[in-house]
Structure P
Amino acid sequence: MKNLWLATLTLLLCVAPSNAQEACPEGNLLAGKQPIEWLDAYHVARITDGVVSPDGNVWNSTTNSPLTPHGYVVYDLGARVTIASVFLQVEGASGYRISVSDDLEEWTVVSELPPAGAPGMRDRRASSLATPARYLRIASGDAAALYAIGEAAVWCRPPAEWPPRFETREGVVQDAEWSAARKRRLGYAKLACLVVAAGLLYGARKYERRRRWLYGAVALLGALAWTNFGSFHGNGVIHYHENYHYYLGAKYFHENGYTGLYACTLWAEKELGLEAAARNRYVTDLETNRMVAGGELLSAEPACRTRFDEARWSAFREDVRFFRNNLYPGSWQRIFRDHGYNPTPVWTMFGRLASAGGPAASVVPRVVWIDVALWIGIGALMLWGFGWEALALTFLTLGSGLPWHFDWTGGAFGRTPWLFCLVAGLCLTYKRKHVAGGFLLAAAALLRVFPAVFFGVLLIGLVVALVRRRPDPEARRVFAGAGAAILALGGLSVLGAGLDGWTGFADNLAKHSGTPTGNLMGLPTIVGFDPASSQSEVLGSDIESLQRWRNSRTETLRARAPINIALGCLAVAGMVWTVLRRRWPVWEWVVAATVLAVTLGQLSCYYYVFLILLVPWVRHHPVRIAVLLVGLASSQAIGLAGLETDVRFLWLSVLFVALPVLLWIVRLREPEA
């Protein structure tokens with residue numbers, strides 16, 4: 001009996017591998033599969049979704065997966081099978097290679113598909129291959145051409161119907177014209193949203209029994225408008241440009257610091273076989289903030305590379321692959337014209353914790369929900385602190401203000417914590433929880449620096465109280481809470497990154513502040529605008545023109561600095577006068593500081609979402625609400641006017657500098673309670 005069992009077991013061991021090799025699953029072996037590896041191939045799920053474009057349709061529609069000349073996709077067939085037939089729908093003007101492997105190391109080309117001659121999406125077929133393999137790779141050729149795959153299918157047994165049939169669908173070409181049309185549609189939709197919201201707000205004041213429902217409807221309408229009415233970025237929720245900077249910047253801060261992100265990304269691309277592409281693009285040298293050729297940064301191994309151990313470097317390289325695969329070539333190149341990683345060490349401390357736990361492919365889709373949760377928290381805080389009307393106006397402002405629309409920071413990683421802390425601080429001071437309020441206001445400043453300005457009027461009040469020898473215990477408690485935040489959060493950040501983290505941040509901030517961008521807003525933007533050196537006059541197709549525009553803008557600001565300083569002093573004097581003449585509660589001094597925020601410096605447009613702090617000033621006042629709605633509608637009208645970037649943000653600056661100043665004047669005209 002024992003010998004019989006041994007003989008049976010031996011027979012099974014001998015037969016099983018043979019049967020596994022001969023197995024031939026029914027149908028298309030790639031149907032619905034996600035590639036296990038890909039490079040420079042975009043929207044790869046489209047390759048196996050069972051949908052093809054009409055014959056001859058353009059290569060860059062939403063039914064196809066574009067590739068670069070270096071692009072490829074690799075599929076696991078699930079087992080070693082004999083490939084009999086392959087169907088591809090590809091851009092006909094280009095050639096493609098089909099290769100197979102059993103170990104992902106050695107690849108054998110089994111079919112080379114030359115260009116079909118005619119451009120457009122064309123069916124390509126290969127049959128009678130009789131090629132055994134576990135893995136299949138489809139790659140573009142090496143020439144600088146247009147590549148796209150509309151559909152790929154593989155059979156180990158020729159299908160009964162040949163050529164096979166797939167669902168045919170004509171996609172949308174998401175080019176510059178499509179993008180401009182989309183922005184126009186969204187602009188008009190948000191104007192309509194404001195009109196509807198105005199009617200709902202009027203109804204809420206008239207029908208008390210339905211008030212909460214109507215305010216809730218306005219809040220939902222604003223939240224929907226914020227998401228671009230559910231279209232998000234037009235091709236997904238995740239903002240890969242932002243996540244590249246904040247996720248990679250935080251996760252690998254120990255190695256890259258504030259100046260190594262772009263250089264080490266280029267080096268990673270070089271190791272991925274993309275050196276030519278990396279050398280031939282313009283990149284911001286984060287040491288100087290000047291544009292240089294990528295080849296200049298690749299001339300020697302960057303210092304950041306030496307700080308990686310091999311495991312961390314391998315993880316970084318794969319994370320770079322993830323972001324490159326999710327950004328079209330033009331979008332990927334624009335990343336390197338940005339300004340690198342620039343959050344504070346306190347933000348970095350939390351960002352490193354959130355970004356840990358796995359590769360970017362698994363972590364990034366999760367961390368984008370942090371900001372969603374914080375926006376829900378902001379709404380809850382406004383409801384708790386100021387009521388249903390404030391909740392409605394907060395989300396309406398969020399959803400219909402042009403400078404902070406979703407395309408800037410929606411779907412990003414950690415772009416909302418500073419605002420959450422700012423709103424929480426405001427609400428806590430309104431509830432007379434001054435120490436906790438001060439702690440969170442200071443936390444906002446430690447996360448993003450500029451929110452420190454919201455202590456400005458409180459500081460003026462504290463100084464005035466000291467001069468008058470009339471102690472202000474509420475303001476003192478706010479500053480006590482702020483001191484606790486600085487000691488706690490600042491101390492933890494020093495323990496994590498050392499003092500070098502803060503000195504590096506200070507150097508980076510000084511460098512970044514001296515580099516103008518077209519989307520800056522504030523009183524200095526208005527003062528520093530010169531029509532003769534506007535973008536329409538200076539910018540050209542060459543990268544040097546960008547540096548010329550930056551230099552011109554910097555020189556104009558320097559020449560007009562006395563005007564800027566005088567106007568800033570006037571704003572501060574206005575706050576001093578207000579403190580001397582009015583006895584407002586602490587929370588109103590925080591709101592009044594929005595006047596200082598818009599006059600004392602320049603900020604990137606999306607930070608102007610802090611104007612939601614004006615909501616407590618406008619609630620319960622129909623005229624002020626009307627002023628707010630007109631301001632929001634005007635911002636959309638400016639966006640629809642088709643202006644150059646710097647001119648558009650000039651007029652947005654005029655609008656949103658005037659709005660808090662006007663509301664401050666209206667508040668001053670009210671009699672003391």
Structure Q
Amino acid sequence: MTRILIVDDDPALLHALPEAVRLRVDGVIVDTADSAPVALERIGAVDYDAIVTDIKMPGMDGLALLSRIRTIRPDTPTLLITGHGEHDLAIQALRGGAYDFIQKPIDREYFALSLRRAIQVRELKRQVEEQQRALRRHAEELEQAVVARTRELQFLAEASKLLAVWLDYPTTLEHLARMTVTVLADVCVIDVVEEDGVAQVAVAHADPSRQALIRNLRRRCPPHANESHPVARVLRSGQSEMDAEVPHWLVGEATDGEVMKALLELGITSVMVVPLVARERTVGAITLAADRPDRRFGPRELALAEDLARRTALAVDNARLYQREHRVAETLQRSLLPQRLPEIPGVAVAARYRPGQPEAVGGDWYDVLTLPGWQVGLVMGDVAGRGVRAAAVMGQLRNALRAYALEGHPPAPVAERLNYLIDLGEMATILYLIFDPATWTVRYVNAGHPPPLVIGPDRSTRFLGGGAPPLGGLLQPSYREETATLAPGSTIVLYTDGLVEGKGANVDEGLRRLERAAAAGPDADLESLLDHVLTALLRDRPSGDDVALLALRASPLDPDRLELRMPAVPFSLPSLRHILRQWLETAEADPEEVYEITVACSEACTNAIEHAYNAADAIIEVKATRSGEEVVITVRDWGQWRPPRGKHRGRGLGMMQGMMDAVEIIPDPRGTTVQMRRRLRREVQR
């Protein structure tokens with residue numbers, strides 16, 4: 001529950017402000033204090049989400065209280081109330097660390113808005129700190145797992161004198177079986193426990209011409225067909241079994257004449273079955289047999305077979321662990337990348353990621369952000385190094401950048417904050433770009449990253465200049481925001497250095513190849529363009545480094561249709577209003593019509609957010625169409641509608657009806673649809 005503290009020596013204000021807050025900020029607990037000492041006592045006991053205090057109070061004034069708050073609770077945003085004309089005090093307060101100042105007479109709407117922002121900033125900082133702690137814990141756990149795995153692999157390398165190491169364990173076992181029949185036995189059959197049963201993966205005989213006979217015998221007497229089968233018994237017990245003289249196991253399996261004939265033809269004289277046990281699990285079994293009169297298995301052969309089986313079991317289990325870890329590594333890296341790119345009206349985005357070493361976790365990453373005003377943020381970064389640590393740093397930077405960007409910080413200050421975040425000895429490059437589809441302009445900061453490529457509508461190409469040192473390269477680097485204007489229909493391409501660099505490859509030549517590939521690529525859609533670029537640059541030069549690729553293309557809005565899907569949260573409303581105003585202007589609505597239709601749509605969405613939703617991942621769908629002179633706005637939600645509560649609530653419907661020609665509310669079991677119609681230039685036609 002959100003909790004704030006209001007400090008003021010004026011009883012009237014101390015009574016009015018909490019009421020104003022409760023009316024305008026949902027779910028907030030308001031504490032009050034009539035003096036600075038009382039406030040300090042409460043601040044020491046409670047970690048408030050925000051504090052509001054008057055500058056002028058008897059005894060300790062607001063500025064002195066602010067200084068004490070910054071010492072006790074440095075992360076708590078503090079708003080100071082100043083009198084009319086006290087600009088010097090306000091400036092002094094901001095320099096002293098105040099989040100904002102509120103001038104008397106107090107504009108309650110602005111006060112509530114500033115307070116909500118302060119609470120949101122505090123919550124975002126808490127989330128970033130918690131995510132950083134979680135990532136550090138996760139990195140430590142994964143590093144411990146990697147250390148343990150490395151020890152196991154080192155032991156396997158020392159122990160595997162008879163076993164060739166391949167990651168494809170069926171191939172490994174075929175090699176082992178052939179090697180075994182030249183040294184230890186005349187017949188070798190290897191069975192492995194799979195998820196769906198026991199699988200025979202390798203068969204070998206010292207005389208290759210008799211190998212088919214062994215396969216036929218095992219086909220007629222499979223381990224899973226009889227619980228008394230020696231392989232089945234060994235798999236259950238995990239203990240070796242041996243018959244040095246009489247092969248009674250096989251005789252017991254001779255249920256028909258063909259099996260008996262095969263046994264007599266083979267002339268088996270001695271048999272042993274040893275389990276493949278790895279990490280206290282039986283993963284299979286090796287069956288060894290002798291068919292020469294002079295070969296009998298004894299304790300020495302059994303010990304050698306068990307030693308070989310231990311090494312084989314490790315190889316099989318390690319191969320499986322490798323496959324699982326490969327999937328885990330890929331899953332980890334993919335989880336740190338966007339699961340899906342946002343849908344943005346008038347803007348198409350596409351991305352590709354190709355790991356340089358599939359089994360390793362790298363530090364390349366990208367992100368796409370929907371910012372206020374329906375601007376789009378593109379991020380491309382590359383953390384130096386590989387492994388879990390690089391992935392952890394990548395996750396920290398990604399989450400921090402998202403928080404700073406959504407707070408509204410411009411590109412250069414974002415880079416400065418990220419540079420302070422990165423630890424000593426670490427380094428990362430980053431390119432953060434904000435695209436405004438309304439003006440076709442980009443603002444960006446480049447911290448040591450390859451330059452973004454712009455493909456014009458005429459297929460011309462150019463790189464956007466400007467750059468600064470990488471994050472972590474200098475203690476106090478200077479980051480400058482760059483700007484550029486694009487031609488309508490242009491495409492922006494961001495990428496990591498793995499695309500243009502490589503062993504023996506010149507970076508300048510790599511950039512020229514990128515330009516040529518981009519200019520010659522298909523113009524139909526971004527997905528095909530990125531596939532073409534990857535193929536053209538990496539086909540003859542496989543990259544040992546990870547490659548990330550991100551592209552954006554904007555086009556004018558369709559004046560006859562607009563479709564939006566947005567999270568059902570208040571933060572979505574400013575962006576909704578912005579894009580709807582743009583669309584109405586393209587539909588040739590006059591300023592008054594733009595205003596009234598936008599307000600009506602915003603009110604419908606506000607009602608859906610406030611009354612129909614509780615889930616954090618809820619979605620609202622907005623469709624706008626124009627047919628002739630009529631505009632139809634449809635707002636669809638999938639929540640459970642609740643009637644407005646309180647005598648001052650429920651006015652939104654009347655507002656919508658007053659601004660639109662027709663308003664229809666259509667409830668159904670899955671949600672609610674609000675459809676509003678407005679004929680443009682209706683006053684002219686009256």
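Each reported figure results from applying straightforward, stated rules to the coordinates on display, with no laboratory input. What you see is a predicted model, and the numbers here were worked out from it, not measured in a lab. Cβ atoms are built from the backbone, for glycine too; each structure is taken alone.
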Looking just at FRET efficiency 1/(1 + (r/R0)^6) of positions 284 and 636 (r between Cβ atoms, R0 = 41 Å, to 0.05), which of the labels P, Q belongs to the structure with the highest value?
P
Ranking P, Q by distance in nm of label points 7 Å out along Cα→Cβ at positions 52 and 68, the structure that comes out highest:
P
Mean count of other Cβ atoms within 10 Å over residues 76-83 gets 16.4 when computed on, of labels P, Q, structure P
Of the structures labelled P, Q, one was used to calculate helix-only ellipticity at 222 nm (-39500 (n - 2.57) for each DSSP H run of 4 or more, over all residues; to 500), giving -17000. Name it.
P
Quick check on the output: 101, 72, 57 is Cα extents along the principal axes in Å, derived from one of P, Q. Which one produced it?
P
If relative contact order in percent (Cα under 8 Å, 6 or more apart) is calculated from each of P, Q, which structure is the one that comes out at 12?
P
Using FRET efficiency 1/(1 + (r/R0)^6) of positions 444 and 540 (r between Cβ atoms, R0 = 41 Å, to 0.05), single out the structure from P, Q with the greatest value.
Q
